[in-house]
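Alright, structures below, take your time with them.
Taken together, the values in this text are just the output of simple stated rules run on the coordinates, not laboratory data. Just so you know, these numbers come straight off a predicted model, no measurement behind them. Cβ atoms are built from the backbone, for glycine too; each structure is taken alone.
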Structure 1
């Protein structure tokens, strides 16, 4: 079961879209994913905070790792600076070694 956050939650439709996009796998390691994470901090309320390209699925281990290793998380595209206007312009490294741009429709395009 996917962990749900309190406060401004990710809409169920986006949660399902992201889960299906990742095939239930952690974006970083490929193990079973259980936690949704915002690439750019969700406190920025510009209409993009819950866009599919701003949400990734992680296992608990990788999610904790991301918050403990912010520089490497930014380098991998798993986290995006709060000053970045559009997270869809930052590629992210998938668990299988493929660098991709995430799309609004819940898919990928080649980087």
Structure 2
């Protein structure tokens, strides 16, 4: 089991991610899979990060949340500031919004598992 797992559907982007893992001396600690979120089967993580559109985040939110271990965190990005409220309302009951950050028109939401 690796310390971190990346999931990328685009083979070229996954290859680039693997190069960056090596470049940063993280071989053996970070694994990058080339598959869809639907096909991924991680064991769980203290931190799950997803950079997707609002529609994709909402579509996969239960799956992403299930990968977060108890008291772990979920960082969701790739949404517009105007979409943050909708994203927060979409969080499953076991995820509590902690804070959101903005950079221009973009937002990132930090949530923590309450289980």
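A value of 22 was computed for relative contact order in percent (Cα under 8 Å, 6 or more apart); which of 1, 2 is the source structure?
Matching structure: 2.
From 1, 2, which structure was distance in nm of label points 7 Å out along Cα→Cβ at positions 19 and 35 = 2.5 calculated on?
Among 1, 2, the structure yielding 2.5 for distance in nm of label points 7 Å out along Cα→Cβ at positions 19 and 35 is 2.
Comparing 1, 2, where is mean projected area of the Cα convex hull in nm² highest?
Largest value of mean projected area of the Cα convex hull in nm²: 2.
Here is a further query. Given a computed value of 1.4 for distance in nm of label points 7 Å out along Cα→Cβ at positions 11 and 51, which structure among 1, 2 does it belong to?
1
Quick check on the output: -8500 is helix-only ellipticity at 222 nm (-39500 (n - 2.57) for each DSSP H run of 4 or more, over all residues; to 500), derived from one of 1, 2. Which one produced it?
2
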